Structure P
Amino acid sequence: MSSPTRPVYLKLRDMIAAAIIDGTYPEGAMLPSVRNLAADQGANPLTVAKAYQQFQLDGLVEVQRGVGMIVALGAAEKLRKAEKRAFLNDEWPDVREKICRLGLTMEELLDGSSIAVQ
């Protein structure tokens, strides 16, 4: 869950990670330039560069001089595993507690869109 106090570069990193996981930026694809992403998101280019730097340090992108940042092979799976681990460790305990507190059944959770709030 994104916190309002979470640094902008981490919010950008989360947004880019989600786009890699969902295939918006598939493996081998070029990420938007720092300037383009900064303009699209209304962010400072240095902030975008910091988010990109973290991807580079984590081995999720490769820098090709004069070309840009390319999504590395295996990046989506690596990110998916990290996101799952973070969700299960950081978010799931609170979600599970609320599910139990509300007495929600598995059927209600799986068919949540059709539950009428009374």
Structure Q
Amino acid sequence: MFPFEIWIVASILVLFFSISLLSCFSGTIILAAGITFIVIGLILGVPIGFYYHLLLFQRIKLLGRELKGWWISPHRYHEYLPEKERRILNRWFWLGAVFFNIAMIGCGLVFIGLFMKG
């Protein structure tokens, strides 16, 4: 697709744009947005993550594999699954990762909002 360097440059540009955009809002609005992001990320991300880990546990257990540390680094067990099941699990894996990152962005916004004046 795109070279890795393009993703790095695009990420830095998005970061700079986001930081400059934050100066247009008051600390209270940023704090409220951060709390909203955290709530949305947790309310949707925790059940999705639980469901993903439950599916992974069931599938790996059926294959008779040992499950050492499967909740910490679960993606390494995807290779043991058939392609169809791997696609299903990957969908839940990435969806959970998206909502986790939404919650982390919310944490960053709360941090920034607490230290802004106004």
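Some points to look at:
- With relative contact order in percent (Cα under 8 Å, 6 or more apart) derived as 50, matching label from P, Q: Q
- Given 0.6 for distance in nm of label points 7 Å out along Cα→Cβ at positions 6 and 86, calculated: source structure among P, Q: P
- Label whose coordinates, when helix-only ellipticity at 222 nm (-39500 (n - 2.57) for each DSSP H run of 4 or more, over all residues; to 500) is calculated, return -27000 (choices P, Q): Q
- When FRET efficiency 1/(1 + (r/R0)^6) of positions 30 and 110 (r between Cβ atoms, R0 = 25 Å, to 0.05) is worked out for each of P, Q, structure Q gives the greatest result.
Each value in this text was obtained by applying a stated rule to the coordinates, not by laboratory testing. Quick caveat, the model's predicted, so the values are computed rather than measured. Cβ atoms are built from the backbone, for glycine too; each structure is taken alone.
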